[in-house]
Structure P
Amino acid sequence: MPDVIEQELDALVIGGGIAGLSAARLLVEQGHTVIVADEMCAGGRLMNIGTMLAYPGLEGTVSGPDLAARCLESALDAGVEMIPARVTRLERSGGWIAHTSEATLRARAVVLATGLGPDHTTLPSAAAFAGRGVSHCASCDGPLFAGQPVVVAGSGRWLATEIQHLASLAESVTAVLPGAHPAGPQPAWAQTAGLANVHVVTHAQVTGLEEDSHGVLGTVVVERAGNDALRLPVRGLFLSDDEVPCYPEGLPGDVLDPAGFIRTQDGVSTGLRGLFAAGDVRAGSVQYAISAAGDGTRAAQAAGAFISAL
């Protein structure tokens with residue numbers, strides 16, 4: 001890990017979703033030096049969302065990736081700099097030092113807009129099959145499994161929507177539910193009832209994954225309460241549990257609530273000098289795109305005022 005400070009900033013925004021991009025754009029417009037660090041690409045959870053209802057300022061419907069592209073374009077036009085890096089650890093030292101695999105950065109203020117990510121504790125073996133048949137995003141990876149059998153497992157609030165999307169692409173969809181009744185909005189589940197290529201297995205969970213002769217996912221093992229295990233030949237497994245908050249190491253435990261979300265005192269301030277939180281990672285967030293954008297704006301205002309007062 002690099003230990004030389006490669007760049008000193010007014011503000012570092014960690015996370016390139018709508019909250020992070022909104023915060024970074026405003027901070028740059030205020031005249032501050034800013035970098036957005038994101039391991040993957042700009043857009044965050046928007047990249048996992050298909051059609052969205054009308055977003056304020058836009059006519060008609062818009063897809064998550066389209067909205068992400070517009071947010072990125074707006075930020076880049078304002079002069080926001082992005083680096084493809086994962087911030088692994090934060091430490092306080094006359095401001096904040098952020099360690100990444102690519103560089104070590106010092107910033108007067110940090111905005112945590114890291115959002116949510118997959119909960120790898122529910123099926124630890126899934127991580128080994130990333131890119132080899134296991135996905136956490138039906139709208140992203142569904143087309144890769146067109147005409148092939150897939151399994152959707154979990155109890156996340158978007159499960160029904162993901163089943164509908166995959167049913168339009170895959171040969172067959174087996175939905176593995178931990179309970180008796182589906183989670184999520186009931187109208188969405190009602191629309192899955194008439195899909196001929198969807199089969200629902202209740203009181204069950206995926207407990208094992210096996211690769212085929214080509215080294216990719218070939219079999220999903222499903223344990224059912226009071227029944228023999230099912231061995232399903234598939235090409236794809238889509239995990240749809242509710243996601244968990246993500247953030248770098250180094251945060252004191254008292255900054256986090258019991259579920260692992262970041263506590264804030266006034267909506268965006270963590271109580272630690274120069275550290276702010278915005279978007280889905282913040283405790284109390286309603287996890288909507290428009291609220292994340294508002295969080296980013298408020299975090300930028302608070303961080304900008306903090307920097308200017310130094």
Structure Q
Amino acid sequence: MADPRTPLVFLMGPTGSGKTAVALELAGTWRTTHDTSIEIVSVDSALVYRGLDIGTAKPSLAERARVPHWMLDLCDPAESYSAARYAEDAQSCLQTIEQRHARPLLVGGTMLYARALTTGFDDLPSANPELRARLEAKAAVEGWPALHADLTDRDPITARRLSPNDSQRIQRALEVIYVTGKPLSQLQGRATASRRPAVFVSLEPNNRTWLHERLAQRFDSMLAGGLLEEVRALKARSDLHPNLPAIRSVGYRQIWAYLAGECRFEEMRERALAATRQLAKRQLTWLRAIEDRLVIACDAPDATARAVDALRTLLGGSQH
């Protein structure tokens with residue numbers, strides 16, 4: 001097993017920044033110069049759900065056959081999955097990978113999961129179904145922006161990093177306040193000391209328009225590849241509904257509404273693209289808080305090669 005002081009190496013970036021291509025390129029060339037192999041550990045809150053494949057850009061079966069992938073397809077869309085559970089499951093995966101002398105590369109864009117794994121949290125209250133139901137009922141009448149305004153009064157630090165329509169996170173932040181009497185930002189600010197050191201390579205665009213165009217092209221490719229049919233199959237299940245975390249995932253929520261007759265196709269597409277851009281913006285905000293990260297411009301022509309070289313150095317250098 002690896003020394004607990006050995007840094008974990010993360011490849012992070014906003015959605016659509018090219019993380020998968022970099023990880024696969026690195027893993028494919030690693031064996032030619034090393035006795036070990038690279039195994040990819042997902043750091044993505046949507047990839048844990050079975051049946052959410054096309055809209056999450058989940059690695060294909062062929063890609064998984066080429067390179068081992070971990071933390072995919074862990075639970076049913078009817079379930080909820082927490083950052084604390086991610087940290088526990090990922091620790092187990094890392095132990096298995098390192099026991100057989102392979103090298104883990106953590107890849108994704110869910111910074112909450114990365115922080116849960118590397119830093120941890122104070123003990124936060126578990127979900128309170130009765131309180132959540134009351135908050136959802138209030139939001140149904142007043143709208144999530146009104147609850148976001150309430151959160152701004154109670155916890156302005158957390159509210160500033162959330163969209164007024166980010167229902168899942170607004171609900172959780174208010175829930176923590178009502179249960180503990182303390183703002184979420186204060187509790188998270190007392191996170192425990194680092195469980196294990198980490199280094200971050202971050203793919204970030206110099207030109208935000210480049211990323212927006214790439215996201216639009218990718219979403220259209222997903223639609224052409226069967227995303228509507230994927231969501232239609234989920235919607236046909238009697239145990240799934242649009243308030244579940246899995247169905248709230250970007251793209252799925254908007255297509256669900258379209259299939260329910262709540263909007264037209266073009267409106268659905270624009271809503272999905274707007275939500276995806278907002279997701280990318282939140283991810284970049286999280287990443288920029290990591291001051292010592294190594295930034296690679298993902299819109300540069302040589303982005304993949306530069307990122308692969310940086311990761312190869314970090315992984316190679318942390319072997320000793």
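Computed from the coordinates by the stated procedures, all read-outs in this text should not be read as laboratory data. Predicted model only: the values in this text are computed from it and were never measured. Cβ atoms are built from the backbone, for glycine too; each structure is taken alone.
Worth pointing out:
- FRET efficiency 1/(1 + (r/R0)^6) of positions 30 and 246 (r between Cβ atoms, R0 = 35 Å, to 0.05) derived as 0.60 - corresponding label from P, Q: Q
- Relative contact order in percent (Cα under 8 Å, 6 or more apart) derived as 21 - corresponding label from P, Q: P
- Given 15, 36, 26, 21, 3 for P(r) over Cα pairs in 10 Å bins from 0, in percent, for residues 126-213 alone, calculated: source structure among P, Q: Q
- Answer label among P, Q for the case where helix-only ellipticity at 222 nm (-39500 (n - 2.57) for each DSSP H run of 4 or more, over all residues; to 500), calculated from the coordinates, equals -16000: Q
- Top of P, Q by mean count of other Cβ atoms within 10 Å over residues 110-117, largest first: P
- Test item: semi-axes √(5λ) of the Cα gyration tensor in Å calculated as 32, 24, 19, pick one of P, Q: Q
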